[in-house]
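Each structure below is given as structure tokens.
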Structure 1
Amino acid sequence: MIAVRTRAWWRATLALCLGSFLVFINLYAPQPLLPALRETYEVSTLGTSLVMSVATLALAASLLLFGPLSDAIGRDAIMRLTLLAAGLLSLGLAFAPNFETLLAMRALQGFVLGGLPAVAIAWMGDEFERPALLSAVGFYIGANSLGGISGRVVGGAVAEVGGAPVSFLVVGAMTLGGLLLFWKLLPPARAFTPRHFELRSALADLGGHLGNPLLLGAYLLGGLNFLIFINQYSYITFRLAEAPFGLGTRTLGLIFLTYLGGTLGSSLSGRLASRWSQPVCMMLGIMMLFGGTAVTLAGSLAWIITGLTLNAFGFFLAHAMASSWVGRRARSARGSASALYLVFYYTGASLGGFWLEPFWRIAGWDGVALASWLILAVTLGLAAWLWRCECREHQEAELAPASLPQTSSRRSTRPQADL
């Protein structure tokens, strides 16, 4: 097993962080373009948001394949080949002739983008010791946020100069270049034990994970939090593109630099988890999401940016804790357990527009904030429940050793009494 801070740990962590960075560059590059796409193709706000939703929904669906498949054939090849396909599809998006074709290619790209997220944390769970896993997951999720930032900043800046096709070409070229380094850095798996893939067994594994309340709670928490967080960014671009702000595509892309708050939050997650339990850290992150959303109600752009930064810190802290909770709590088939977490995660992202759109139409950004708080109240309750379950487990573990000698003593005295 790989120990924390060793050379092997740094090499593996860097490779997986790079892979994560490339995935999220591809996934989120179109997001700052949504207001412009709405005008270009003359579609509704909800219709335009499908550019993001179809990709995240396809990604969620792909996890049901890649997670169990990785438990059978290994994780390395899946990560490498799906990254290659994602880069090639980014190049292909530059030549999409119409909006329908763009959506279809985005759906296919979303599907292959699921390859690395489905198995990366499971790879860590196989190869890393527990302290190494907690620290690596924090860096890995920090790379998620950096990839999201870079995709949006690059997508917005390049599109303002050369249009969306050039933006897709640049992202595709970055992906293929980064893939070469990823391929070289990722060490071969040494602790992985393959399992013969059987559909019935895979479905049984998924059913077992869903039947585990401690895993299901983390799945719902991650999916509902992401439903709010990622779709807030989509609707904030519509708000900031309109009066009185009137921001252009390039400036809207820079708004996503607030994701740096998430990079910090996820990077600190391992340190915080060493002081407090993971569910407590989840609660802390969700309360930050409550507060950050309230700050975004201000009419000042500076305060809106502050609120988005606080949201990013809180969300990625909670996400890092929930995903590592799944990796630790899954006793078998870690690939499918981690994949199922991400199924909930990205399904939440794809459905968020349908939840927020009615509130947006009725009350604008104030309505989006209200809809966000309603969901966050649910996830805060889930985190509190996980914390109570963990406390109960610790109490039972402390009581169990004390009860064993008493049981032994009672058993030894009964024969004497019978005599």
Structure 2
Amino acid sequence: MNLASLREAESRHLLQTYDRYPVAVARGKGVYLYGLDGRRYLDFLSGIGVMALGYSHPAIVRIIREQSARLVHVSNLFYTPFQSALARKLGELSGLERAFFCNSGAEAWEAALKIARVFARSRGKTRRTRFLALEDSFHGRTMGALATTFTPKYREPFEPVMPGVSFVKPDDIAGLRRRFSDDVCAVCVETVQGEGGVRPLSRAFLAEARRLTRGTGALLLVDEIQCGLGRTGSMFAYQRHGIKPDVVTLAKPLAAGLPLGAVLVAEETAAAVKPGMHGTTFGGGPLACAVALKVIEIIEREGLLEHVTEVGGHLLSGLRRLAGRHSVVREARGVGLMAALELESAQAAKDVHRRLLERGIIINRTHETTLRFLPPYIVERRHVDLVLSELDAALSACAPTERSVHARA
């Protein structure tokens, strides 16, 4: 088996939904992936933010072995020890008292949208059905999630999607006020937009969204599927801004690569949801929840939030230095270990991404012109320095004229 044979097999048998990189992966260890050909890759994407603890973490391998030997799945008609324990722990960390577990971020977001509608109805507000979402947002690929996702290429092939969604520019407080009205059941935000180019929302914008929703009894739905659970250096990114949402969604890093999403809900909001209104077959299974508890334990025990802050600051400082040197770079931005370089064109971003992959470094390109960096939380400064060095060379090859040359001219 090699890359060519896998490509041939997939071309014959798989729905063609992915534009894969020319790498066939055999295994992973720590911050590295290893190809079928034995080549090692430094992974600064971590499965698009999933493998927060890296690959083959010994404590995660151990809990998977132990729990899979006991019980992998039982229907949600029965009690198991892990769902309530995980819900309690997430509640302590988030300040949101209730949880629902599902299989993915998109499923979590669908549940959040349903909760917003049923909460309004429970208050007798049957006409309060509209959602306000943000431009450049991405919430998933199911029909409700697509409706609140701004980028046309994701949404338009499947229209008509769920009606009743309007979009506001991120950090446009005046625009938010104009579009907000009593028929809005929820304002939908990502604390840090991920697919939209790693764009953190401002404290002022989030505070205004919270003020407006509280004023009418609408909900503030916060999508932290990519930026939550430690990625920004705090357990939840919204905690950096001093707000408390009504509903928060999680997924990517929650169960170390096993499918698990979570919806965290404030007590008052959760009271609107009754038995039979929502459910899942696989969500919240004993294996996934046991692993998620171990993930949180490791993040806390190993001081990874502080590590993310320190190493993430080193990464962002390095990216900003490169932005000052290379005219092809428009902006460096990010928070914690969620960072980006905005380049001047999609072609430039493609070229740099390709050169890094050829040098054994995995990142990805999002929002066409953005290079995105989502390394595991266990990454070290020496790994960051290597990536910055290779990135410097790739940017020079892409556009060798630096800002200093322009300045002298």
Structure 3
Amino acid sequence: MMHLLVNALAVSAGGGLTYIRNLVPQLAGRLDLRVTIVTTPAVKDELDRYGNIEFVQLDIPPARRFWYEQAKLPGLIRNSGANVLLSTGNFALRKSPVPQILLSRNSIYLSDDFYRDLWRRGEYRMWFDTHFRAILAKRSIGWADVTVAPSQAFADELQRWTSRSIVAIHHGFDLASFTADNTPLSWEVERKLRATEGSLRLLFVSHYNYYRNFETLIRSLPLLRDRIPNRSIRLLLTCNLRTGENPGSYRPKEAANLIKKMGVSELVIKLGSIPYQLLHQLYGQTDLYITPAYTETFAHPLVEAMASGVPVVASDLAVHREICGDAAAYFPKFSPEILAETIVQVALSPERMRNMSASGLRRSQQFSWAAHVESILTLSRTLVSGRSSAIAHTAVEG
């Protein structure tokens, strides 16, 4: 029986948390596999209901995580008896005692737009920190036996960046598990949603960060209001634009000030963080899903929106086109004018809305967590077999 050890110490929010939430149930259902997951107390508490998964809980400050992993994890892996390592946090072990698969899913290290954005905002410390992390991420790809990207578009970027072969394995989606929890949304969220009834409701699912490009979306709102004067517009955000209320060190003050400057405060409805298992109820109450992100690796909400029958308007990134195909309408990533025009064209055409919804439903069915996990396990078995064969060959020669 293969023993897979998953290093999930980097998981805290966003796509990483979505990934591990969906990975664990799939791994727990395997009778041919032993699984150990190294993670933080918060993630362990959420996923500990899976009895056939072994958890190792480590409370490591983020600033020390990389160095702790390099110094301590090799010994933990040897003591656990694991024979393959899945590193989920963009950084690999330099000297893994077992074959290692690295999941690389952070595009900001390669994004010129992100570096320019940081410099423009005066985020010089984050600019230098991101460059330093990019060096470690690039070296990590050399340390891993195999690096996996969640889309072919991002795999191609990584390959150009490192001149190394990268494997593309799409992240998955499971409609049954995504819609299983019918616990009502909080009273406060429901109150805000009721107040938007009859409006054209636009949804953007993200905590606040710079690369999701909130500002372009905000700048499109007064243009939309002018183009659709006979119907109110409401933008639903799953975050609050207040300092200290979002993961990471991104400062939302610029976006909050822009909302006031553009005179669109009444158009922006800040719902706050919505529990992942309840997100399907929010998609069901919206008309269009919008993402203006200027860099991305997969974007789970795109698949969630398509599976919910919500038409998608997305920034014109290769990743977005790979995930959505003709189920989305696209706009240049920094153009609020064309974003507004694209929304108008879609929203004012009921037939186009129906066609995009139907196309999105079909498209979402191409993504499967079961297929993703099977691909990862097939890759793991190949690596374990190859490492064992190499060891045996060396022993014979000796």
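Derivation of every value follows stated rules applied to the coordinates shown; laboratory data play no part. In this text, all values refer to a predicted model and were calculated from it rather than measured experimentally. Cβ atoms are built from the backbone, for glycine too; each structure is taken alone.
Brief remarks on what is shown
- Given 0.5 for distance in nm of label points 7 Å out along Cα→Cβ at positions 56 and 80, calculated: source structure among 1, 2, 3: 3
- Which entry (1, 2, 3) yields the derived value 19.7, 62 for Rg and Dmax of the Cα atoms in Å, for residues 32-223 alone: 2
- When FRET efficiency 1/(1 + (r/R0)^6) of positions 16 and 96 (r between Cβ atoms, R0 = 30 Å, to 0.05) is computed for each of 1, 2, 3, the largest belongs to: 3
- For distance in nm of label points 7 Å out along Cα→Cβ at positions 8 and 368, the highest value in the series 1, 2, 3 is held by structure 1.
- Here the criterion is relative contact order in percent (Cα under 8 Å, 6 or more apart), and among 1, 2, 3 the highest value is seen for 1.
- When helix-only ellipticity at 222 nm (-39500 (n - 2.57) for each DSSP H run of 4 or more, over all residues; to 500) is computed across structures 1, 2, 3, the figure -12500 traces back to 2.
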